[in-house]
Structure 1
Amino acid sequence: MARQKHGRKIDGWLILDKPQGITSTQAVNKVKRALDAQKAGHGGTLDPLATGILPIALGAATKTVPYVMDGTKLYHFTIRFGEARDTDDAEGAVTQTHDYRPTDAEINAALPAFRGKIMQIPPSFSAIKVDIDWPA
């Protein structure tokens, strides 16, 4: 006998403007509970500090998540010059400071290196799981 699924059968995509302070998984769980949906997943991971569009798949739409994950993504961000942090984000401890601030011309000259297809390198504090020794 098949396991009975809890919740309502809802199929489709919901686009959420994720607030700061919750993970993508927490956002999906809140939506799933609010809609009493049987199945839900997300089409991209936003770190708890990030805000922005989080596509949430419901029901049969979860089968299309891999196509969304492979799609082109666009990021908008705020930068603070003159600080280095141990986590590469705003939550980390400041490890270095400097009074130098680049000019607009220097910033514009550096921008081409950040355009186009770029393989991201995750910071040392990230959700990427590498060489983890899982308990037996």
Structure 2
Amino acid sequence: MAKSTTYSISVQASTEHLAEVRNFVAKHAKEFGFKKQDVADIQLAVDEAYTNIIKHAYKHDEHKTVDIELGYNSNLFWISLMDTGDAFDPSNYSKPDVRQKIKEKKRGGVGVYLIKKLMDDVEYHTEGSVNEIRMIKNK
């Protein structure tokens, strides 16, 4: 296994911390050597995952925390968001009809779809009371 560098932060589950999360991710994605568009894509994927945790796992309980860990080695960059809320079950997920949502001007419901489009690999794990979404972007 190639040596990897890891960093982590812990934030309250509130959209007030979105900028802090975005800056943390962007700083390390730039250090890794991603171009501007890739950095923006990673930020958007993390935005969606973080917002989903706030909304769905924690039902807007701002007393809860989200742990964000990221790391990279020579050829890949990964980010994990961990929470102790309601688990997301990817087997119950069905791809949204994005065109239809746009036509109906409906917001929301495309986060998981976006994350999967923007990142190279997305994994969901639940161990004990901890849920993790791990997103991977290759160099």
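Every number here is computed from the coordinates shown, using simple stated rules; none is lab data. Everything numeric here is computed off the predicted structure, so don't read it as measured data. Cβ atoms are built from the backbone, for glycine too; each structure is taken alone.
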For distance in nm of label points 7 Å out along Cα→Cβ at positions 42 and 82, which structure out of 1, 2 has the highest calculated value? 1
Which of 1, 2 yields 19 [relative contact order in percent (Cα under 8 Å, 6 or more apart), calculated]: 1
One of 1, 2 was used to compute Cα Rg over 2.2 N^0.38 Å, for residues 26-73 alone, and the answer was 1.14. Which one was it? 1
Looking at structures 1, 2, which one was distance in nm of label points 7 Å out along Cα→Cβ at positions 34 and 66 calculated from, given that it came out as 1.5? 2
-4500 is what came out when helix-only ellipticity at 222 nm (-39500 (n - 2.57) for each DSSP H run of 4 or more, over all residues; to 500) was calculated for one structure; which of 1, 2 is it? 1
When Rg/Rh (Cα atoms, Kirkwood Rh) is compared over structures 1, 2, which one is greatest? 1
